[in-house]
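As structure tokens, here come the structures.
Values quoted throughout were computed directly from the atomic coordinates according to the rules given, and no laboratory measurement underlies them. The model shown is predicted, which means the values in this text are computed figures rather than measured ones. Cβ atoms are built from the backbone, for glycine too; each structure is taken alone.
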Structure P
Amino acid sequence: MHFTKMEGLGNDYLYMYGSQEEIDSLPTPALSRRWSDRHFGIGSDGIIQISPSDQADFRMRIYNADGSEAMMCGNGIRCVGKYVHDKGYTQKTHLTVDTRSGIKTLDLNLREDGTVASAAVDMGQVKVSYPESVDLENGTPVILTPVNVGNPHAVIFVSDAEAADVAGWGPELEHHPLFPEGVNVEFAQVLDEHTIRMRVWERGSGITMACGTGACATAAAAAAQGKVDGGHEITIRLDGGDLSIRVFPDQTVVMTGPCAFVSECDVIEEGEKAK
């Protein structure tokens, strides 16, 4: 079995390409739990599978490190664009990708050598709900803004993102009754009208270096509440680097950021793992 490890701002996944029938026949949840382990596996935030599509140029399916299937991954889809272009599956620089949250459009930005350096993704319209107050198990009230970017997010605006209890609040809010299917949790500090510092707890993966859909959710929530100027590019500073987000008046969001290869991995299962 062969994986290509890729990362977008440190949000790393194991990528594999095959026909839809080949992809669908694999025990991917178990594979993702096994090979995402950073001590006994390869190490990643999950597995992303790529295949041809009848609905778009390509199809992607995303599995978190705990084996659950995700709806969408902003950093992951940029890497999908680089994967299919740089490995020769397409020469297009304008692509459509079929995801569980709908068909997304990518525009690839090339280096002088013809390889992909970054990608802009039209994430479509996001839905920003009114802020809600929820109580943690210790009785602490938290104000959060639910946002749907094709997958669910809860954005919490804080005074200091570095001091935010991501490891404590994140898993509790992920499984809060308000979100029966779980939720991604963003801790966002507005630095100025064009810049936000954000840390994230991802549903099914825990703390990660970056979350593309989370950055989109954060920018959209901040723009809706007048915390930033949504008419211009907003820089979201994540642990793994910066993403550029543009929020349009109709709440359509476009995300631009880097994508990179890390390594090629040939996996040989033996002993108990092979069973």
Structure Q
Amino acid sequence: MKLIYSDKFLGYKEKGHPEGPERLRAIIDFLKKKGVEEFIEPSPCSEEDLLLVHSEEHIRKVKENDFFDPDTPNIPGIYEYAILSAGSAIMASEFALNGEISFSLARPPGHHAGKNSIEGFCYFNNMAIAVKKLLLLDKKVAVLDLDGHHGNGTQEILKDEKNAIYVSIHQYPAYPGTGRTSFGNCYNFPLPPGVSEKKYMEKFKEAIGIIKDFSPDIIGISLGFDAHQHDPLLELPLKDSDYYLIGKEIGKLGINFFVLLEGGYNTLTIGNSCYCFIKGTEIWKGS
């Protein structure tokens, strides 16, 4: 698996905010302890890339720090971090085009950002930008959102796209309060707080079935580790071993895919969860 990462992603922080550099550092440190040595440096995306998804006014607000959202810090220079994160997502999708599995280990995350909305720790929608570029190449794309929160921004942007589907498994009720029902090309699997591991995995298998039936050329996976049973923000049931099984099942599809890091806020568990997911995909591929 190609791992895309830059130390620059650790360069910003809002005191007391759960989406801090510690979460990404915990992943990188854990992977290095397991012998991972090679990380690929991403490049920033272009404004032309951003305009595939976001309005000029939205881009201006991020660039000029002219916005307020109670959950999303207005940090000086956040535009530079956000375009690097989006560029990392695009790079991951390009690896998938060439048949290589890749994982963008980047921040800020993106799946709550809408066409004109900055919210939920997200400034630009990394997944939607990568998917829109793939659609321009006439690819069929399925997005599987495994973050514990519903990716309202990705759904908003991709709804009604004839060559894309959005599939999400998430806690409901929970932030952002969307994803209760399915419609059109958007398939939502809302799960109540305290749901069992068995029920979660049943819904995961249903989601995989939908993706199989759609028969995409590429799958984009929004992978948050906040569905872990010890995550502080949600009450979902997954263990590290479940992330291994999820990775294995995705690998078994035999479809090119790329992975983008979204949430996950327990720095004591996130490294091993990520490692287990990666090993699951690699076991199937025979690595």
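Comparing distance in nm of label points 7 Å out along Cα→Cβ at positions 86 and 110 across structures P, Q, which is largest? The partial results should precede the final answer.
On the way: P: 1.5; Q: 0.8.
The structure with the largest value is P.
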(message) One of P, Q was used to compute FRET efficiency 1/(1 + (r/R0)^6) of positions 46 and 166 (r between Cβ atoms, R0 = 30 Å, to 0.05), and the result was 0.75. Which label is that?
(response) Q
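Assign the value 16.2, calculated as mean count of other Cβ atoms within 10 Å over residues 134-141, to the correct structure from P, Q.
Values: P: 10.1; Q: 16.2.
Attributed to the structure labelled Q.
Determine which structure produced the value 3.5 for distance in nm of label points 7 Å out along Cα→Cβ at positions 102 and 190, calculated from the coordinates; the candidates are P, Q. Working shown, then result.
Details: P: 2.6; Q: 3.5.
Label of the source structure: Q.
One of P, Q was used to compute helix-only ellipticity at 222 nm (-39500 (n - 2.57) for each DSSP H run of 4 or more, over all residues; to 500), and the result was -12000. Which label is that?
Numbers: P: -5000; Q: -12000.
Computing helix-only ellipticity at 222 nm (-39500 (n - 2.57) for each DSSP H run of 4 or more, over all residues; to 500) on every structure in P, Q gives -12000 only for Q.
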